[in-house]
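Down below are the structures I want you to see.
Since every read-out is calculated from the coordinates, none of them should be taken as a lab result. This one's a predicted model, so the numbers in the text were calculated from it and none came from an experiment. Cβ atoms are built from the backbone, for glycine too; each structure is taken alone.
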Structure 1
Amino acid sequence: MSNNQSSLDNPSDLRSLFRDSKLICPTSGLAAGYVQTNLAILPKKYAFDFLLFCQRNPKPCPLIEVIEAGKYTPIQSAPYADIRYDVPQYRIYENGTLSKEVDNIADIWTDELVTFLFGCSFSFEEALIESGINLSHFENKKNVSMFITNINTIPAGVFSGPTVVSMRAIPRDKLVKTIQVTSRFPNVHGAPIHIGNPEQIGIKDINSPDFGDINVVNEDEVPVFWACGVTPQAVAMKSKPPLMITHSPGHMFVTDIKNHEVAVI
C-alpha cells in the first residue's frame, strides 16, 4: 500500500490532510471501516431546540456526539480532532441563506457554539459492497444524489422543515438484501424510507438533485432513498437561525469509531 493510500485509509491522517487544506473532496470511500458523520453547529441559544429536533427525528439526525459550547474536540468519537479544521469543506448559513463555503471555521468560532455530529449513510455503503451490492456512484467516484422531499420532519422549538433523502440506484434483484443490510445500522440512518417512484415523496426529476451529483438509474435498477443528514441544511433554510454551520454535502467528518461498533448484530 502506498503512503498516499495509507493516509486516505487512516482517519487521523485523513483529518490532517483536511486540516492543512491539502485535500478537499467528498469522503465516500475514504477511511474504509470508520464511521463518518454529518455536522451541524449552532449558537448555544438554539442548542436545546436542535437537540430535541434530533431526538424527534432520529432517521435523518441519528446523534453520534454532542460537543458542549465552545469546545471543538469530539472526545467520544475522535479525541485528537479539531472540529474547526477537520472537515474537508463547511457551509455557513446566515438567517437561512447559504453565505459561503470554507475549508475551516476558525475565524468565526466562538465560545457560544455547540456542535452536533450525527451518523452518515456512507458507513453502511461498505457493508452493502461487501454483500455484493454494486453502488454506481461509488464506482464512478461521484457524490450521492440528495433531494428535498415532501416528508416533513417533526418540529422542535424553532426548527422545522422537510426531510432530505440520499438516493442510490440498487439492482432490482438486490433490494431485499439492501434493506436487510442497512437495517443493521440504525445509528447511520438505517433502512430506506422510500423505494421506487420518486414523485411519491415530492421529487419531480431524479436527474436534478438538490445536492450532490446526478446518478443514473438503469432499467435493471430501482431508486432507493434513505433519510439524509443534509436535512438540517434544509431545516436551516426554512427555520432561518441567525447562524448554522454544516458540512458541505458529501464532505463528512471522519471519526475514529469503527463501523461495526454502530451496527446491530
Structure 2
Amino acid sequence: MFVPSKAHPKEMREKIRTGEWQDPTAGCSDGYVQANLVVLPKALAYDFLLFCHRNPKPCPLLEVTDPGDAEPKTAAPSADLRTDIPRYRVYRGGKLEQEVTDLLQVWRTDLVGFLLGCSFTFDVALHRAGVPVRHLEEGKNVSMYMTNQSCHPAGDFTGPLVVSMRPIPAHLVPRAVEVTARFPLSHGAPVHVGEPETIGIADLGRPHFGDAVSIRSGEIPVFWACGVTPQAVAMHAKPEFMITHAPGHMFITDLPEEELTHSLA
C-alpha cells in the first residue's frame, strides 16, 4: 500500500545532494510543491519565458533565476539547482548528450534556471481524496506521452504537447478533475479524458517517457499537461544547449501546496 513520504523538502534535497536518493520523486515530501527544471543560456531565456506564458498548462512558471545563479531564492532559499535533483538531462542541438546526477561540471555563468509546476504536487492530494494513483501504487514513474497537439511557438521554441496519464475509475473522474483544478500552477485540471488516439497516442503500453502502468476494468485514461513538454520541444527546436530534469526526477521546493493553491483561489 502506498504511504506518502512526510520528509521535509530540505531533508529530501540533502539525500538527493549526497546521492542517497536517486529515484523518481513521486510521493516525496507530502504537502510541498514539486517542480520541473529547464536551464538555458541567457540568449535563449526570453524566448523560453515567452513560450511559458503562451503555454501555461504544460509550463506553469514558478520561478526564474538570475543568470549564473543556481539558487532558487523564492521556491527554496539556500537550495542548489545544480545538485538537488536526482537526475538531469543535458541536450546539445536537440540531442540528449548525457544524463547526470549533478550539473557541477556543465554549469555556466550565463545559464538561467526555470522552475515549472509539476503534477507530482497533486498526486498525494488525489490519494487523500480517495482517487487511486496507479504509478504510486505500483512504485513506478508516471506514464508520459507525446501528443499530436502543438504548443504555441515562441522564437525557436515549438513542438508537441506532452501529457501524463493516470487511469481513473469512471465514477471518480469528476472528483479527479475537481481536486487537480485546485493546482493551476501544477498543470491544473486534465486536458483530455479517454480516447487516447484522439490526441495521437496509439499505445498506452508504450509511453515515450516514464513507465507503463496497469489499467483495470472500468478505468478511463485521464491526461494532464506535463512539464516534460520542454524536453520534446528541445528535440524539435534543437537549441544549442539546454538542461532539464530527467522525467520523474523533480526539484522539491519549500513551497507548501496550501499556500500556492490558496493564493490563487
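Given that distance in nm of label points 7 Å out along Cα→Cβ at positions 131 and 187, derived from a single structure, equals 1.9, which label among 1, 2 identifies that structure? Of the structures listed, the value fits 1. If you line up 1, 2 by distance in nm of label points 7 Å out along Cα→Cβ at positions 83 and 235, the top spot, with the largest value, goes to 2.
Structures compared: 1, 2; top value of mean count of other Cβ atoms within 10 Å over residues 27-34, i.e. the largest, recorded for 2. Using distance in nm of label points 7 Å out along Cα→Cβ at positions 43 and 211, single out the structure from 1, 2 with the greatest value. Biggest value here belongs to 2.
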